[in-house]
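Novice: So, here's a batch of structures to check.
Values in this text are rule-based calculations from the coordinates and carry no lab data. Note that the coordinates shown come from a computational prediction; the quantities given were computed from them, not determined experimentally.
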Structure P
Amino acid sequence: MDEHTVLEHLGNLGVILLAVLLSTSVHYLFLKHLNRGARLALKFPQIRLGYGVIVSLVAHSIEVALFAFAYKVSIASGFGALEGNFEGSIADHLYFSYAAFTTVGFGDIVPTGPLRLLAGMEALTGFVLITWTASYLYLEMTRMWRIQD
């Protein structure tokens with residue numbers, strides 16, 4: 001809290017919480033859509049699982065983009081930086097966000113300052129949402145295999 005006021009830190013915390021809440025909401029809505037079942041998947045149950053994987057990847061990509069935008073906002077507000085192999089492009093923000101969301105953390109781009117909190121929260125959120133997806137797809141597989149038997 002050296003160079004920013006308490007109110008500014010609360011604003012940055014708000015950006016972090018908003019990214020977590022929006023990404024979790026997006027994930028819920030996509031899984032709710034999958035649970036209702038798309039018309040095509042209902043007609044052709046063999047593709048239901050593949051459709052679920054594709055929709056899940058789209059959902060995760062939107063969630064990653066939300067966090068990438070949160071990085072951009074936090075950096076523009078002076079709450080740290082992304083250092084290393086980082087030039088500030090949209091692709092760089094997305095790349096770092098994918099690495100953090102999937103908890104891969106290559107290490108070629110490193111957050112500094114208060115931005116580290118956003119990176120940590122993204123990793124935790126990504127871990128939870130990816131696990132949620134895996135659980136859902138596992139349940140779909142067991143449901144589908146019971147129908148086929």
Structure Q
Amino acid sequence: MSNGASTSIATRASSALRRPHNWVQLAKFCTVGAAGYVVNLLVYTTLVHAGLHYNLAAACSFLVAVTNNYTWNRLWTFRGQRGHVGYQGLRFFVVSLLALAANEVLLTIFVAAGAGKVVGQAIAIVLVTPINFVGNKLWSFRRR
């Protein structure tokens with residue numbers, strides 16, 4: 001990366017960090033995410049205890065949680081940045097699939113390391129949250 005490009009990114013990031021609106025959005029995103037986190041873990045735990053393989057349970061619980069999160073982020077977090085529901089939904093889903101891929105890798109590592117399936121999932125979800133926020137803020141719900 002050239003010096004000019006890194007300076008531009010640093011300037012933009014610094015400017016974004018000084019805008020209170022971005023912090024409010026982050027707080028809302030984390031609130032929605034916390035609800036999604038609970039939904040994800042409840043569905044995941046139920047499916048694992050029902051005998052489903054933990055990776056498949058993670059994918060299923062992801063689908064339920066991502067639907068919940070998209071709805072609340074569209075209606076509340078990024079309310080002023082609404083675009084076409086299908087277009088934003090597709091972008092949100094793509095970002096979420098990237099986060100799911102990262103989650104699955106981390107979950108597999110944590111379970112292999114002996115962390116336990118539910119604990120591993122709980123940690124993995126927290127670690128992929130920044131990917132989700134940045135991707136959704138900058139791409140799924142960006143202002144046009």
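Novice: Suppose Rg/Rh (Cα atoms, Kirkwood Rh) works out to 1.09; of P, Q, which structure was it derived from?
Specialist: Going through each structure in turn, the value belongs to P.
Novice: Given a value of 23, 10, 5 for semi-axes √(5λ) of the Cα gyration tensor in Å, for residues 20-67 alone, point me to the structure among P, Q it was derived from.
Specialist: Answer by label: P.
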